[in-house]
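In structure tokens below, several structures.
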Structure P
Amino acid sequence: MRKIFLFMDTIFNKVDAKGRVSLPADYRAIVKELSTEIVCYRSLTSPCIEGCLEDSLDKLATEIENSTDFFSETQDNLTNLIFGDAKRFSFDSTGRIMLTEKLLKHANIKDTAVFVGKGRKFQIWNPENWEKEETRIRAEVMKNRPSLKIQKDAE
């Protein structure tokens, strides 16, 4: 049976004056098990930071290459904004990463960051912005009531 690793929970952590923030312990455990670093970049759709393991970006690169023309403007735009912006981060002995000024500014993070698990990736938000976004998301989901069909594993 394969072990499953998912980024979960919503965790608030302090950010120091140098931009260092502790990666949540559960997240660190996933990184230690599967990699040595995380990759972060500015979200394309929200005022937050996206984070994941490098293999997730590798899958994204493959998907972009397979779904767009190699020389298309769409591919250029996506790869410039994601891969041209992404940065690898190792955590120190106390579990902290040092976020760049560019990332902190994009997410308007000052002294507290909210880590939001999203399965194979996570986001890092300003607490006030996350509260507004979570309220918006809950209202949208309750209004539209999505349905999911979960496939049973082959026995």
Structure Q
Amino acid sequence: MPHALIALGSNLGDRAAHLEHARAALTEIPQTKLLAFSGIYETDPVGPAGQGAYLNAAASLDTALEPGMLLSHLRAIEQSAGRVRHERWGPRTLDLDLLLYGDCVMQTDDLTVPHPRMTERWFVLKPLADIAPDVVHPVACKTIAQLLDEVEKTSNK
């Protein structure tokens, strides 16, 4: 089964409860097994001003679902947590991003894998490094641990 890595984030409502809801819901996706769930990190928001801090985490899955079908399940989990899409990078109850899907490289109208900005974001890489430090990004050809090290050397998170 392909290995998928998911980023989770929440900055509205009971953030910890939204992440726990997502964790439980990931175990219910058909033909999919939750392998690991990272620690939770509080981070500053990226996007429009005036947002509250995020709680971020990452999950590792084995799945027989194709990337588009997995994305459909992730969006359904977001909606079940009250996610409403108003503005790009705006506040949200729950955000689930498909970051990596094995060594797949693809781009459609709905999905780009690997996630196009994951290599720049501490709040994505830090939780990923908890659960998948040796996974190699199929485009950057570096491990998650190496990418995190680069981001930590060049930014303030």
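Each value in this text was obtained by applying a stated rule to the coordinates, not by laboratory testing. Not measured: the values here are computed from a predicted model. Cβ atoms are built from the backbone, for glycine too; each structure is taken alone.
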State the single structure among P, Q that was used to calculate mean count of other Cβ atoms within 10 Å over residues 53-60, giving 22.4. Q
Using mean count of other Cβ atoms within 10 Å over residues 93-100, single out the structure from P, Q with the greatest value. Q
Of the structures labelled P, Q, one was used to calculate helix-only ellipticity at 222 nm (-39500 (n - 2.57) for each DSSP H run of 4 or more, over all residues; to 500), giving -9000. Name it. Q
Read-out relative contact order in percent (Cα under 8 Å, 6 or more apart), computed value 27, structure in P, Q: Q
Looking at mean projected area of the Cα convex hull in nm², point out which structure of P, Q has the largest value. P
Value 2.3, calculated as distance in nm of label points 7 Å out along Cα→Cβ at positions 13 and 141, assigned to which of P, Q: P
